[in-house]
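Visitor: Next up, some structures in structure tokens.
Each reported figure results from applying straightforward, stated rules to the coordinates on display, with no laboratory input. Note that the structure is a prediction, hence the values are computed from the model and not measured. Cβ atoms are built from the backbone, for glycine too; each structure is taken alone.
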Structure I
Amino acid sequence: MVNPSKSESTVHTHLKTLRDHGVAKAVRLPEGERRRDLPHTFYGLTDAGRAFLDRHNVLRAEETFRTIHERIDKPDELLKYENAPRPE
């Protein structure tokens, strides 16, 4: 596995902290587009969060990380979530 395992509560706590500080925002699929077996809430950077990370040179490796992510052999379960419908 590429990433260390984290409990749902740990991930939830970190996402809440990022939202509380205006770095990330939650975006939800509309009710009619949700599927029972797939996630319907997604998280992304706010403009302020992207600017903050850019100021600290965190985003300069973004394209490299995307390339690595594309090349990783992913299990079917991960691909299921990766290919889930997402909000616009």
Structure II
Amino acid sequence: MQLEILTPEKKVYSGDVYGVQMPGISGSFEILDKHAPMIAALQEGKLKILKDRSNDSSYFQIQSGFVEVLNNKVTVLIEGALPL
């Protein structure tokens, strides 16, 4: 699936991924390939990008924002992000 992480200043990440784990306002959750359409609010915390099934991962410390999942594309709109 396609993942984009955007802040007001720039595009932080763009690429094909296996999945992504993120801090929702009601708790952490994970989005995998072919997830149902959804919109969710995010709180400050750690976002984990699962690049493939072999546990190759990247991490970002994110600020609050929103995530949209539609047509196998995940768009994360946040106030800020720092790679870890």
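Visitor: With distance in nm of label points 7 Å out along Cα→Cβ at positions 6 and 22 as the yardstick, tell me which of I, II scores highest.
Guide: Largest one: structure I.
Visitor: Thinking of I, II, which structure, once helix-only ellipticity at 222 nm (-39500 (n - 2.57) for each DSSP H run of 4 or more, over all residues; to 500) is computed, gives back 0?
Guide: Answer for the origin of the read-out: II.
Visitor: Please compute relative contact order in percent (Cα under 8 Å, 6 or more apart) for structures I, II and give me the label with the greatest value.
Guide: Once relative contact order in percent (Cα under 8 Å, 6 or more apart) is worked out for each structure, II has the highest.
Visitor: Comparing mean count of other Cβ atoms within 10 Å over residues 30-37 across structures I, II, which is largest?
Guide: When mean count of other Cβ atoms within 10 Å over residues 30-37 is calculated for I, II, structure II comes out on top.
Visitor: Here semi-axes √(5λ) of the Cα gyration tensor in Å has been calculated and equals 22, 19, 14, so which of I, II was it run on?
Guide: Source structure: I.
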